[in-house]
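Here, each number is a calculation from the coordinates, and none is a lab measurement. All values derive from a computational prediction rather than experimental measurement. Cβ atoms are built from the backbone, for glycine too; each structure is taken alone.
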Structure P
Amino acid sequence: MIHPRSLPFLALLAALVALGGLAIDMYLPALPTIGAEFAAAPDRVQLTMSIYLLGSAAGQIIIGPLSDRFGRRPVLIGGFLLFAAASLGAMSAGSVDALIAWRLLQSVGAAVGGVVAVAVVRDSYPLEGAARTVAHLSTVIGLSPALAPFIGGLLLEIFGWRSIFAALAVSGLALAGTVAFGLGETRTDGARPPANMLAQLLHSYATLLRDRRFMAYVLCVSFAFAGLFTFIAGSSYAVIGHWGVPPARFGLVFAVLPVAFMVGAQLGAVLGRWLTVTHLLTGGVLLCCAAGLALPALYLLDGGLVAFMLPLASYIVGVGIILPQGIACVMADHPQMAGAASAVAGCAQLALSASVAAIAAALSDGTPLAIAVTMALVAPAALVAERVAALTRRPQPA
């Protein structure tokens, strides 16, 4: 068995979380090829992406309490086996509709990794240690958006788009086997909730949603991430369409995102030796506020792409600081329902980010102004949520 808090343990946790991102980023280069093979319109092919996000958000709501009831290991193993089976189904899909259906199942299986990995961190570390661990995980996971499209592009060129899903199936099976034979159960017997699943679901979510401190931390993390996601969703239109960057060079500009995020996560881990989690969270939110306000100002001053990317990078550094600290705070007060807490946080983050990005897209005039204004608004919202959490007393144990 892999020893908790060891380097292999951290590597396994990173792999659990990264699999969901790989299933998104690896097949991005194949979208035009898939559309051409199935004679499908671009919006139908892109539905394979949006349905994946929908399944991830919905799946987390069930997966979290399941891991609280039955343990982390069996839920991880079952989820990754489902992911592998759905990946094989996607590999053999004969139409875009079949691919959409398999992607939905694939997303539910992949959602296991992110939800349960955070619960495992909460099981295994105290608050400060959990924040540093999530920061280190974020640094590793930040490499996925940069490497996955490159790997997927190579597989596409050499073996065709179906090989991408074959590789994902192998990855799912490998993780299921590693968890089965290498990961011990981290949920303590004392944290085991009642046997009635429906009662457990209602009790867990009612308890969490009534906890103002918990919900404030969830909203703080979600608003901060929503700003980053808004830029990701509109980045190609802003960078290529507005500033005229050639598509071949878009990846170089986009690489600013994972690099800045990894810098922020690692900076938080280093500063965590001297500062508390709450101080780091406040500092990260304030950095996002300052950078968010600078974005529309510099755009309106017509500073160009470089002037826009500088505060954007600062904002993402702030998000890299916020996420590990915020997730640690989200998980701190309810160890007996860590899976449910992780599920609420993950679902809220996806739902709020998608909603904010959709509003920004609807208000866009074809320039990056809507993105800049949106990021300038969500950062103060994160600050308000952080202040509410800081001023709310910690709930008494049930």
Structure Q
Amino acid sequence: MLETVKRELKNLKSPLYRNSIYISLSSLTTAVAGFVFWAVAARLYPAGDVGVASAVVSALNLTFNLSMLGMNIALIRFYPEYKEKAVGNALLLGTLASVVFSSIYGLVMLQNNSVSSIPPRFLIVFVLFSTAGVAYNVLSTYAIAKRKAEHSFAQSVLFSLRFIFLFLLIPFGVMGIVSSFGLGLLLGLAYGLLVLDGVRLSVDGEFLKKALRFSLGNYVASIASMAPNYLMPTIVLTMLGNEEAAYFYMAFTIGNLILFVPNAINTSFFVEGSHGLKNLRRTLKKALAFSYIYMVFAAIGVWLFGGFVLRFFGEEYVEGFGLLKLMVLGGFFVVVVNFAITILNIQKRVKEVVMINTLKAVLFLGLSYILVPRFGIEGVGWGWIGAYLGVLGVLSLFAREEA
């Protein structure tokens, strides 16, 4: 194993590793920035405001991911064939969809008593930030598809500056936290628009016909994959209250951010596979090996320092330590499931991807709904592990059928 690692370190300039490094740096920046953002918010704002804001930020993430219509995956898969036409179509389609989705979701949120501290006029800002999030994600994916992930990294650096706005918007409470998040998005978006070449809004019927056939299946799959993560803060808020929602959100967010290295390697593997990578099986083994070496060190780090990290948000946030440990344990299952899904996408086996992600969502939401009343926020962690174990069982059946 060590010899393999030493040998591969000599090939860091290859597109697979170069893109992986910048994607990892981007994810690391996002992880640290997210930690700083919520740590500062927890220090400056009441826990109740943080709990509500976490639900609103999750809703923002959900709406602009819904609005992507699966075009982020199609952009990577079809960029080698359609080049800049792909990004122009994805950008136009995504921003239009964002206006629709965010308007509907924002109106629903304003009717929810749990987020009554948000004024009605915030709907306009909610739509604006959601649309900015779509454009930000399209341009970031475009940079990765072009094998120029350094621009995606630069966007994440600018987005990370969002914590500065927290100091300026304290009088606005929940709205101040959410606005700080959105203003960070606008900084990253401005960089993408200024630096990335070939970004033109356009409609190409040939591309859309081919890409939508692929992307809509992945769209359903991505909704099933991401919706539970973004809905869970609102579920916990409703079931356990504002403070528990804040403790949950910090631990759950850190647990997901710890996966940034395996996710970066997986994304880069998808890019290379879409460009016609040779020796796919050999490269997959290397990617999995590096991912699991990282996960071992991450698990050790969480067990030793996880409680200390959570205390940065405030002494009471250590309540989420049990959930954080469960999230990291589940991460070992997440890695192999995500790589399996990537292989299916390279093979354009969209139906299987939809089925796997839907099963994962149903298991995660169902198990969490059952376990949260009994185990509190740790019930989400057990639901997370149970969902991925169930998916691994289905994937093993697929493997036996193909053998």
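With relative contact order in percent (Cα under 8 Å, 6 or more apart) derived from the coordinates and found to be 26, which of P, Q does the value describe?
Of the structures listed, the value fits P.
One of P, Q was used to compute distance in nm of label points 7 Å out along Cα→Cβ at positions 230 and 326, and the answer was 1.3. Which one was it?
It was calculated from structure P.
Taking mean count of other Cβ atoms within 10 Å over residues 78-85 from the coordinates of each of P, Q, which one would give 21.9?
Here the read-out was taken from P.
For percent of Cα pairs over 16 Å apart, for residues 38-165 alone, the calculated result is 66, so let me know which of P, Q that is.
Q
If Kirkwood radius over Cα pairs in Å, for residues 158-253 alone computes to 16.9, which of P, Q did it come from?
Label of the source structure: Q.
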